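We did not get these values from a lab; they are worked out from the coordinates using the rules stated. Source: prediction; values computed, not measured. Cβ atoms are built from the backbone, for glycine too; each structure is taken alone.
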Structure I
Amino acid sequence: MRTQQALRAAHLYYLQDLTMDAIADELGTSRSSVSRLLKYARDTGLVDIQIRSPLDQAAALSRSIRSRFGVHAHVVPVPDHTSDVDRLERVALSAARILTQYVESNMVIGISWGSTVSAVSRYLVPKTTHGSTVVQINGAANTRTTGIVYASEILRRFGEAYGAFVQQFPVPAFFDDPSTKEALFRERSIRRVLDLHERMDLVVFGVGAPQAPVPSHVYSGGYLDPSDREDLAQAEVVGDVSTVFYRADGSWKDIGVNARAGAPDLDTIKRAPRRVCVVAGRSKAASLRGALAAGLITDLILDESVGQAILEP
């Protein structure tokens, strides 16, 4: 009932230009109730407000990024003085609303856990789908934790928002030995999840950055030993997607740590038709450039500071 009233109020307000007082009279309710109905319509995705202006700096930056890198870019205006935590929250909120338009029934939606995607998951706008599956892309276990609580909470939010079946990927983030990974990945129970990875229609991920003020979870969560960090530094790694590391030029296949990563390789991710990357903060510019060089991204949601940074010579 409330959804029907909100939809009716939205039609009258946005499409027929009636005032809230006039809508209140037509619906037999109060002006404050109309205001709440319009807010409900925006919050639940019944109404999608878009601003288009040739004078909009964010829009101009989006066009420049698309021209340079060949990706669809959504730039979120965030003041320079905003803290890194608030910057992430604002980008995550916008990303959660944008994602709604990409999600449809009968999709396989790959989710890469991490600080950014965790923030996005808190703001998802509900959208009912049928026959959809949310699948965890990369394993989350390490020597300190199974990672189940952290990863499953992110997956649960996506599953509940879209009415989708949730499939976890119960493997370590990094194996001790590549041969152990190869053996486990031959098991039928694991192959079933790997087959879902091959059929992903939509992938949602952030980029990990070693020195970001809001630490990437792979760097702050006890996943990397000192020897791993040394190997990554020697390999001139600039970031990771789904715990698979890459260099500034996008190369990744010969980086030793990747042979132990509990995740599909980056070629698997690149086979998904839509690959949405969410990034907040100038400190992630090098990581984002590397991901763009690797061809991992089709749709990019980011704030102005990192957008300007990736366009710099």
Structure II
Amino acid sequence: MSQNVLITGGTGLVGQRLTQLLLQEGYQVSYLSRSKEPINGVHVYAWDIENGSIENGAVEKADYIIHLAGAGVADKRWTSSRKREILESRTKSADLLYKTLQRGSHQVKSVIAASAIGYYGYDTGNALITEDSPAGDDFLADVCQQWEFSVGQIRQLGIRTVSFRIGIVLSPQGGALAKLLQTIKVGAGAAIGSGKQYFSWVHIEDVCRAFMKAMTDDTMEGIYNLTAPNPVTNEQLTKQTADVLEKPLLLPNVPGFALKLGMGEMANAVLGGSNVSSQRLQATGYHFLFPELKPALEDLLIE
């Protein structure tokens, strides 16, 4: 009998690709969503995070839970209400999973959740960042700390729990790479700020496969950085993307003040960076499909 994976945030960038891979491997997949309409042929259970309710059967039938839900960090300008939405969409959803698992009978073997390298702060310079590095003191760092705390409650129920601090996910379908492609394709590509800030990236395929490994690998527990083993600078990312697309880079770097005018506080996350180590994940036996940027870009961008 195939095992059931319940996914929150299943319609997002990572969730959609992860769903495809899980179905290919013979798992049954279901989603938690505000709407009960089936999505891509996947059965959907309704949940209401604000009112604290999850449809019966969702958690009870799940063997594994993958928790990806959360409002997009870079989708809208960070007003005070948007910041609250970014935080609470993550913490309240994790709290609801915890309370549901605490209350009911279930067979959940593990809960694998997203977090982000934003935990360490907007800019950690050249220092090598590991899971033991301290948390930052800015907005995203605070979000990640509260996010991980909410998920960590589930561990207290005796359920094996993993949180991945995910780097910048590379996919042409969305996220940072899609935005960079828009500018490079029209000849307006340029590095940002100094261009020297670290860019700890990861191919979407590695994100999904690491989640699948963590789901069934009983030796994995706690926090793992999920970034490719070879971070690059913002300048290197821009140049290598342009090279793969065979487009010139003609413009000077985008100055930080211009970015702050356009993006507000969110610009700090782009102007900074972190040199994040994935050594702990690699020590579990996970081998990255795309450890180097150039082959990752070629896989994503060349049809």
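If mean count of other Cβ atoms within 10 Å over residues 17-24 computes to 15.4, which of I, II did it come from? Write down the numbers at each step before the final one.
On the way: I: 15.4; II: 17.9.
Derived from I, not from the others.
Given 0.70 as the derived value for FRET efficiency 1/(1 + (r/R0)^6) of positions 153 and 217 (r between Cβ atoms, R0 = 25 Å, to 0.05), which of the supplied structures I, II does it correspond to? Walk me through the numbers before you get to the answer.
Values: I: 1.00; II: 0.70.
Among I, II, the structure yielding 0.70 for FRET efficiency 1/(1 + (r/R0)^6) of positions 153 and 217 (r between Cβ atoms, R0 = 25 Å, to 0.05) is II.
Which of I, II yields -0.45, -0.99 for log10 I(q)/I(0) by the Debye sum over Cα atoms at q = 0.13, 0.27 Å⁻¹, for residues 9-64 alone, as computed?
Label of the source structure: I.
Which structure, out of I, II, was Rg/Rh (Cα atoms, Kirkwood Rh) derived from, given a value of 0.96?
On the way: I: 1.02; II: 0.96.
Label of the originating structure: II.
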